[in-house]
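Heads up, there are several structures right after this.
Readers should treat all values here as calculations from the given coordinates under stated rules, not as data from a laboratory. None of these values were measured; they are calculated from a predicted model.
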Structure 1
Amino acid sequence: MPPRYYPFTNMLESSLRIKLRELESDKDIVVVNQGIDGDSTGGMLERFNRSVAPENPHVVLIWGGINDLSTRSTPEEVLPNIIKLVERTKSIGAIPLVLNVAPVEGVHFNETIRKLNDLTKDFSIEKDITYLDVFSELVDKEGKLAEEYSNDGVHLGDRGYQKLIPIIFKTIMINIEEFL
């Protein structure tokens, strides 16, 4: 059976709308996914001004780097692009939320992922940027992507996204209180 990709944005938007109704807020919320399968952080940077900025977002989830690493870019080569994405997000008046790279089935490749995640975490702490550690939520005891969270050992399946939605939701709610 081919991998099935979970409608991540739909579930996140639904969760946020339910919360807004509970708060009796007259605000509306839309979650837009501007990611492209197989894209790199360089591609994300290239598209940012035409894809993300026109949406006038309050919050931008920056979740990238795995495709860079899979094409043999080093963590030290990927980090500057993540930093530029954070800077561009701030320049349009939005709040950047940096998600680290999720684990994959290959244990040895996860060592490279961990190195990028460590660099990203250090940058986020230094610059007081919200950082979400999705890797720790999805990794198993053997140091690889837990089987129940993926259909193919790389991409998240329904259960993987269901695991992350509450974590991302909580972080977004903390960061958008001022907009409610």
Structure 2
Amino acid sequence: MERVKAVFKPSDYPGELDDATAAGLIELFGYLFPGQENPEIDPAHAGIAMTAQNPLLALNLAKMSGFIVRDLGWCQDQKLHELVVQTVHLHFNCQYTLHARAARAQSLGIGAEALAAIPDWQASPRFSATEKLVIEYTYAVITGTVPDALFARLTAQFGEKAAIECTSAIAWWSLWAMIISALCP
């Protein structure tokens, strides 16, 4: 259950609207649903709906999420990207997102058994060497301890540009995990 009122559609905005907030809601929903009458954010994206109490914050979060997913080169390997998302949300115990993304993860080969194996990734035969490297690196980034040798292995596998992009994706989904865990425990 959310701790704050989610704004799934513009009429959900709680309280009095000032001109700037009303304009922000129009801009946010216009960006998310261009040309669509009666736009509504789906429950799987409740993080955007919760942050929409500040529509410009939600708009910029949505833009960055779109960039990460659609344009960041490293994230184009959808399974590795989803493995980062799932590992981050497991670490932060963000059950809402784990539940909301379960079908997506399943469609990419990260079903319930694989998800359950992430904490024991080192011993699990479920993951390839590349997937184990991504899980290990994700945990290192979110705990703030990235050994030189691990970073060297990541750059040897993906290159420096991709290492930067992977790190950015981990940081981005960590931000979302923290927002959603605080607002929707």
Structure 3
Amino acid sequence: MDARLVMPAALLQDIRLHLFGNGTDREQGGFLLCSSRLEEHELVFEALKWLPSRPEDYVVHDIDYLELRDDARARLIKHAHDEQASIVELHSHPSPRAAAFSPFDLSGLAEFVPHVRWRLKQRPYGALVFGFHTFDGLAWISNAKAAVALRTISTESTSHGATGLSMKIYGEIKHA
């Protein structure tokens, strides 16, 4: 099973602007609250609300690393709980290289995903990393401990494919 994210083209443009349009070389991030549904052999996340992260949301906000403050995490989880939504996190790697999750990213996901899924009654969770021209994605769908590929972002007019590099580089991605 794989996953796909559906959103309006204007929202994807807003996300890219937040991730890369501020003239900084530091990573940027944010979250989408999404509905999720199974369609044949694919989980579909549908974007409901974009929550861009603000500088004050971070404990660390650097060129190659982001870490959210505990109160920002709690606020995000409460918002998703209140909306009965899944979360798809997004962050940038401001680089022309093809996008892939870093070992730091995977370590953070291994810590954060089980906690969020437990708090949100096992709702699916997605993560995207964007480079200047590409993205890669992962999703945790079932109660299984392994991630699957989030392969596509679809808008009204087009479909964008992920690099798939994270799965190629790291093999099966698991969390505790």
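Of the structures labelled 1, 2, 3, one was used to calculate Cα extents along the principal axes in Å, giving 48, 34, 28. Name it.
It traces back to 1.
Assign the value 30, 26, 20, calculated as Cα extents along the principal axes in Å, for residues 69-124 alone, to the correct structure from 1, 2, 3.
2
Which of 1, 2, 3 yields -19000 for helix-only ellipticity at 222 nm (-39500 (n - 2.57) for each DSSP H run of 4 or more, over all residues; to 500), as computed?
2
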